[in-house]
Structure 1
Amino acid sequence: MLGGVTEPSGRRRGRSALLKKILRTEALLVRRVPVGEADLIVTLFTEARGILSAVARSARRSNKRLVALEPMHLLRVTLEEREQKDLAVLGEASIAHPRMHVVAALDRLEAAGRALRWVRSVAPPGTREPGLFATVNELLDALDTPAATRSPEAELATSGLRLLSDMGFGLVLDRCVRCSRVCPAEAPACLDALAGGLVCRACGGARLVLRADLRARVEAACAGDDEALRAEDTRIVVDLVEAVIQAHAGPAK
């Protein structure tokens with residue numbers, strides 16, 4: 001039935017074929033919601049199209065096509081999209097790259113889960129984000145390293161700063177974002193998460209104050225130095241990333 005007119009079966013099949021599109025891509029599972037007796041509504045962060053939502057039919061039953069539908073692992077999925085439909089249909093899901101060490105340790109699992117919540121909050125639907133996709137997969141791979149020298153929280157903090165940059169939320173840490181006045185390197189500074197960086201006292205300041213040494217280390221980490229942050233910095237930086245994401249996208253769900 002199209003526009004209130006029933007088309008002949010052959011024509012109807014041809015019209016359906018034209019409207020259907022098959023997408024094969026690598027993806028991360030960032031949310032799964034049970035629906036009915038056996039289905040799932042899944043949110044995927046895909047390499048090809050960013051955030052996509054799909055129905056996974058019978059996924060909660062024994063289903064060989066969807067047995068790999070788990071978070072943390074890099075998946076290879078096949079999606080069927082139709083015009084004028086909000087949800088795609090997930091046809092197949094297999095594990096392209098397993099990350100067994102992530103799911104075996106609580107601290108790694110918590111760091112990975114928080115990163116995926118950040119992605120779900122900031123990634124726009126239907127828009128390819130290659131930088132963000134690379135950043136989150138690099139983080140998950142680092143968390144999967146058996147003999148890692150850095151803590152999961154340190155990995156999360158460093159990758160969180162990179163994630164902000166990927167999404168255009170990178171912090172301005174050398175000058176006031178309102179008047180462009182340069183902040184002396186040896187001075188503490190007020191940082192406003194919503195404004196996206198430092199706000200000098202003449203422009204109203206902000207509640208969060210960064211010490212000069214911490215600001216220098218955060219700035220170095222933003223510039224790509226993965227070893228810049230100290231152990232005592234990581235919780236502060238993770239909370240800072242969370243605050244910036246909430247300022248732009250609301251609380252991570």
Structure 2
Amino acid sequence: GIAKTLTAKLLSQTLAVGFSRIQFTPDLMPSDVVGTTVFNMKTSEFSFNQGPIFSNIVLIDEINRAPAKTQAALFEVMEEFQVTVDGHTYRMGAPFFVVATQNPIEQEGTYKLPEAQLDRFLFRIRLDYPQLDEEKAILRRFRNDFSLAVKEQTRAVFSPQEIEECRSLVEQVYIREELLDYIAQIIHQTRNNGDLFLGASPRASLAILKTSKAIAAMRGRDFVTPDDIRYVAYPVLNHRIILTPEREMEGYDPQDVVNEIIQQIEVPR
């Protein structure tokens with residue numbers, strides 16, 4: 001109820017790319033996600049029917065309502081941008097990325113997501129309820145119009161080709177050797193921290209590298225600074241690290257640990 005689905009849809013409209021939505025449920029099968037091979041009686045040949053994962057922006061609603069078998073269907077496509085069905089490999093179009101919403105694990109009918117799957121998500125962003133002033137603004141917006149007219153008013157501002165050009169520009173952003181060492185130290189500290197049961201993998205290092213370069217470009221620079229790295233550290237790490245049971249019982253938050261790690265490491269000059 002806080003516009004997660006609407007946000008993903010509007011993003012696809014502004015980028016002029018394909019969009020699909022998959023509602024995860026306890027009875028969802030892997031073939032419902034990636035597709036299935038069927039036999040054509042007329043041609044006496046097998047053909048592949050693509051599943052909803054074949055799009056540019058894929059929204060998975062309530063991702064933790066599906067069992068582990070269905071979750072595993074996402075491993076290959078999120079890592080290698082392809083799916084393999086009956087020995088045949090099918091590539092995704094570009095750009096391709098997955099946006100997922102998740103319910104609190106305490107809710108009935110939810111499953112714990114595997115660490116290997118969580119590691120494949122670039123960020124995890126917590127969306128809280130709106131503040132009082134924001135709630136009032138929502139009410140004013142819908143006071144005389146209950147429709148979501150904003151969807152019809154949204155126009156594309158980027159083409160797929162322009163997206164690829166932006167990605168190329170981000171790749172060219174310079175990051176000096178000392179900052180690579182800074183990223184490596186942050187990740188290494190998550191693996192040697194008494195408050196953590198599980199530290200971050202090398203995927204996290206690469207995620208911080210890529211996103212810090214993207215943030216630098218968005219801020220109008222062609223080089224990365226330590227501030228860029230600190231800015232992306234928490235959204236990159238918070239779903240990749242697991243607190244010890246003792247720290248969870250004490251009410252610790254992953255952000256507390258990430259902040260402590262960053263404060264302990266000397267910032268490159």
Structure 3
Amino acid sequence: MKHDKNDKTQIHPTAIVSPKAKLGVNVYIGPYSVIGPHVKIGDHVSLHNHVTINGYTTIGDYTIVYPFACLGDPPQDLAYNGERSKLIIGMHNKIGHYVTMNGGTQSGGLITQIGNYGIFMDGSHVAHDCKVGDYVVIPNHVLLAGHVKVGNNVVFGGASSVVQNTIIGQGAFVTAHTLVSENVIPYGIVSGFRAKLRGLNIIGMKRLCIPNRDIHVVRQTYKILFDKSNKDLWKESVKKIKTEFPDNPYVQEIVDFIEQPTKKAFCTPYSAEDEA
């Protein structure tokens with residue numbers, strides 16, 4: 001632990017903190033919390049009562065963790081065999097009641113990674129090997145399965161779930177009670193059981209201060225990408241997009257997303273068959 005005359009760290013007498021744990025300055029650890037020996041806690045972190053942090057877990061500065069959250073326990077994966085599993089949480093996160101986040105497995109580099117400025121509401125779960133970006137909003141009872149990747153500025157609706165190995169692109173919006181089992185393009189909106197695209201997250205794009213001219217180009221990109229007249233949907237559509245919008249950074253982001261290696265297909269728009 002650090003020893004600084006200006007350090008105002010407070011540890012409640014009922015908390016159990018390993019002497020091997022590394023604490024930053026001005027940390028608050030509330031009643032009945034338990035901190036393991038390999039935990040690293042940054043500056044100005046606040047852990048409310050009954051918080052449990054285990055494993056090789058790092059928590060970034062100014063993060064707040066609310067009661068009964070459990071962070072850094074071993075991954076819930078049958079292949080896990082006691083390796084040094086890590087959970088790395090960035091700065092300025094808010095982690096709600098009963099949130100669980102597990103460490104990584106060997107197949108995912110033994111790291112579960114959380115970005116900065118996220119909010120993880122009550123009862124949400126981040127499984128092993130997930131990679132979650134910055135400014136992500138994860139409401140109550142959202143479940144991310146193993147190896148899920150979530151881009152920056154993604155917003156979920158409550159009680160939605162993401163199947164393992166799925167990738168959610170930057171700025172996407174997942175509506176409440178949605179089950180996502182295929183990749184979601186950047187700035188897409190998806191909904192439904194076995195999610196389908198409902199369009200673009202225009203409101204989210206405006207909140208990100210994306211210029212109107214670029215939003216218009218992304219709309220055109222969406223229409224080309226999901227043009228039903230193309231038999232070879234991705235190959236021909238992506239080729240056309242590259243030709244028509246060669247210098248637009250938001251289009252390039254979508255192209256890069258589609259062309260990255262993935263184990264999953266991509267969410268496509270609803271069709272008449274889906275509505276039947």
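The numbers here are math on the coordinates, done by the rules we state, and not lab data. Note that this is a predicted model, so its numbers are computed, not measured. Cβ atoms are built from the backbone, for glycine too; each structure is taken alone.
With helix-only ellipticity at 222 nm (-39500 (n - 2.57) for each DSSP H run of 4 or more, over all residues; to 500) coming out at -5000, pick the structure among 1, 2, 3 it was computed from. Structure 3 accounts for this read-out. Taking distance in nm of label points 7 Å out along Cα→Cβ at positions 85 and 213 as the criterion, the top-ranked structure out of 1, 2, 3 is 1, with the highest value.
Taking Cα extents along the principal axes in Å from the coordinates of each of 1, 2, 3, which one would give 76, 45, 28?
On the way: 1: 76, 45, 28; 2: 68, 53, 44; 3: 68, 41, 30.
The value was obtained from structure 1.
Given 3.1 as the derived value for distance in nm of label points 7 Å out along Cα→Cβ at positions 29 and 237, which of the supplied structures 1, 2, 3 does it correspond to? Value 3.1 for distance in nm of label points 7 Å out along Cα→Cβ at positions 29 and 237 corresponds to 1 out of 1, 2, 3.
Consider the structures 1, 2, 3: one of them gives 2.6 for distance in nm of label points 7 Å out along Cα→Cβ at positions 117 and 157 as calculated from the coordinates. Say which. Provide the component values of the computation, followed by the final result.
Values: 1: 1.9; 2: 3.3; 3: 2.6.
Going label by label, the one that fits is 3.
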